[in-house]
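Have a look at these structures, which come just after this line.
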Structure I
Amino acid sequence: MSNAFFLRGGRLIDPSSGRDHTADLLLTNGVVSAISSTKGKLSPPADAIVVDCEGLLVVPGLIDPHVHLREPGAEDKETIASGAASAIAGGFSSVCCMPNTTPAIDLPSTVEFVQMRARATQLARVFVAGAATLGRAGEQLAPMGAMAQVGAVAFTDDGDCIASAGMMGKVLAVCASLDKVFMQHCQDPTLTSGGVMNSGVVSARLGLGGWPAVAEEVIIERDVRLNRSHQARYHVQHLSSAGSVEIVRAARAQRQPITAEASPHHLLLTEEMCTGYNTQAKVNPPLRGDGDIHAIIEGIIDGTISILATDHAPHTSAEKARDFTSAPFGMIGLECALALYVKALVDSGAISWERLIALMTIEPARLLGIDRYGHGQLLEGLSSDVTVIDPQFQWTIDANEFKSKSRNCPFHGWKVKGRARMVFVGGRCVLGGESLTHADRSRGHSARLDAL
């Protein structure tokens, strides 16, 4: 296949540069070679594959800063290869994997192992978040500087909170010195012992242990105060409560270096999904109430929450078939996240397509510090990671067709709109190439994406 692609007549949205107009875009030799100011201003090279993108969105490659790929240690749930394939199927050119593997990603050698395995897939880029403490036990600092030197882009003990304020202060100091973001799993373990779902009327009716929102909120409040003397970049993962939105909003108003993310399930599902002991709805932090969803969406509208992330958490069907208390927390989301965000945020009128793309491209790129390499943006001469989206494509989520090895998706059977039709990583077409294989590639002719 040619190494030159001419994407003609799509709506090019690049929030990093403020672009939002109909344009032609040329990818050659792994970079964005040219972008027209208006449709028809560019001519495709003789050897380029021309793709008709009329009615489609041409955007920077989508980035998910919070996924679990389970390798090493739990390859029956997901591997780096299957997770990278799942990411591409969902339109993500890049993901950042969490370190709660077995063993934990807490050494430079483990960071390099993940990077090596990711390169071998030749699919999505996989960036690595290293553990902040050895074994994610919260007791001893991991060699964060050494991990950063080999490419760790962030640090977190995700899956567990750093419960000790003293240790948290040390972690923040190191992250500040390295200029790396710390991503906190906000859960006070003393308040969640035995908790398996949101604490409230539904948990009482089901006879299940409750998990109060304050367990999330007190950690954010504590960390904001601890960080005043360090000014490290601090990020709240999978924010789930209205109270958390208020704390983050107040901290940002005081110009604290704090960001926060929201996940699809915390935008669309409530604790009522747990009715019938539905383990597909068991997630950490738990699904909460309508008021929390409203507050989170308001936080996205006003910029308090600036990043969207799936918290893609694969588990086997056998694990999720256990009773509710014993079943693991987590759900997958890479392959349906885009459409779910569209449903929750764009179709509802909460935000524009341009803002949605920002939340899924340049904002997570800045969080991870990978914007310096051109990720999350479409600029001439920089890396050509591109996602082409059909905003009107209607489809039904079928977890059985996912590239992921796991099927724990509570959105199975939902009818949604919006889907990635092509993904380019480093100029290579890794999604949608099948429709180009049989296309007439002579100059002046274009391939449609109808075969996808």
Structure II
Amino acid sequence: MKRIKGFDQAKQVLDRKDPLKSLDIALEQQQVVANIIGKVRSKGDKALFRYAKELEDAQLDSLEVSQQEISAAYDAADKKLISALELAAERIREFHLACLPKTGVISIDPCLGRQVRPLNKVGIYIPGGTACYPSTVLMTAIPAKVAGVGQLIMASPPRPNGAIPVATLVAANIAQVDRIFKIGGAQAIAALAFGTESVPRVDKICGPGNIFVMLAKMVVYGEVGVDGLQGPSEIVIVADSTADASLCTAELLAQAEHDPLAKVFLITTFPELADKVDEEISLKLDKLKRSFIVAEVLDSGMIVLVDDIDQAVELVNLYAPEHLSLMVSDASSLIPRIYNAGSIFVGDNSSVVFGDYVAGPSHVLPTGGSARFSSPLGVEDFLKVTNIISLDDSTARELSQPAITIAEAEGFNAHAQAVSLRAKRSNLKK
């Protein structure tokens, strides 16, 4: 990992003036995504079957997963894995139930209120192909179900045998997903956004994916809602002289194995810790199954040496990481000073891996610096609000002249007349 010494140099490196810089290469692929979306809109299921063959090398008989396939997945799944997924699901459900705001009609005063209700149909995208992410199914689907979404539609790419991984199907069943489709990439986003003969059109699309999925979500936004543009995994560790080098190394390696584009940083006040972490990495790297990916990530990773924790906190808020691990003495005291982070992991026991799988909060988090203005996926993402205005005679009379004055100032004569008419009628009732 590269070494950066000094706050000013680190600030220049960590200041994400262009948080979407990682999309520069992908912009050349926008036309590909646009073509796929256009074909799905015009050809429907026919295009989906074609792309399954061309892009996933899967010859499908049906786009939708059957109940028999789900039952067979349970029979084939490791029972220990099923138990682990059920435990994770319970914790995720409990966390989001505790976060659920009041729904229904809420009165603010006798004349004003709001109606909070869940979305009707939501699509979730779960990455797949050569990988398998049952945890992402739970972390995306369960908050939607807790919020009360009417119908939850899942899309995930099939493998060449035409099947979605067993663990993914089991997780979807545990999370009570209503329908599952064997569709990947930009074509899945297009199908969920516009609908086909088989795939229902949804109100919002959530879940992470590759660059084609991200670009497709950008294109369909406005036609449907999207949760965000989740990019590669990120971790920033803040450590002082009390930190354990082995634990710091373990966290860096764990997040580095996600993806070649993952970002890993260690910010420390203790140069000796930096040396120990470098030594630990040298000892452990070659023993990892995904060492070739981890090595690539570490090559672009950085160890930043700062004078004090205040500088470390300022760099964290500047970078706005997806995951922030605080391995310092009295770590909880730093939390009020952290403005920009997706999730904060406090102390030695709180590995980011717990957050990835079983802690409870969703692991679908803002990346690329978007933690400056966005939040982790939660029940709020699956609710919408309608304002209610029901004025009585007294309030209408009180507000009429101010409304007329503002309308006339803006040049909207019909606005003023609409209020004036009501004011005259109200006065007649007095």
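Structure data summary
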read-out: Mean projected area of the Cα convex hull in nm², for residues 66-257 alone - highest-scoring structure of I, II; value: II
read-out: Identity of the structure behind 4, 18, 25, 22, 16, 9, 4, 1, 0 (criterion: P(r) over Cα pairs in 10 Å bins from 0, in percent, calculated), options I, II; value: II
read-out: Which entry (I, II) yields the derived value -14000 for helix-only ellipticity at 222 nm (-39500 (n - 2.57) for each DSSP H run of 4 or more, over all residues; to 500); value: II
read-out: Which of I, II leads on mean count of other Cβ atoms within 10 Å over residues 218-225, largest value; value: I
read-out: Among I, II, which structure scores highest (criterion: distance in nm of label points 7 Å out along Cα→Cβ at positions 74 and 410); value: II
read-out: Identity of the structure behind 4.5 (criterion: distance in nm of label points 7 Å out along Cα→Cβ at positions 122 and 234, calculated), options I, II; value: I
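FYI, it's all coordinate maths here, none of it is from the lab. Note that the structure is predicted; figures quoted are calculated from it, not measured. Cβ atoms are built from the backbone, for glycine too; each structure is taken alone.
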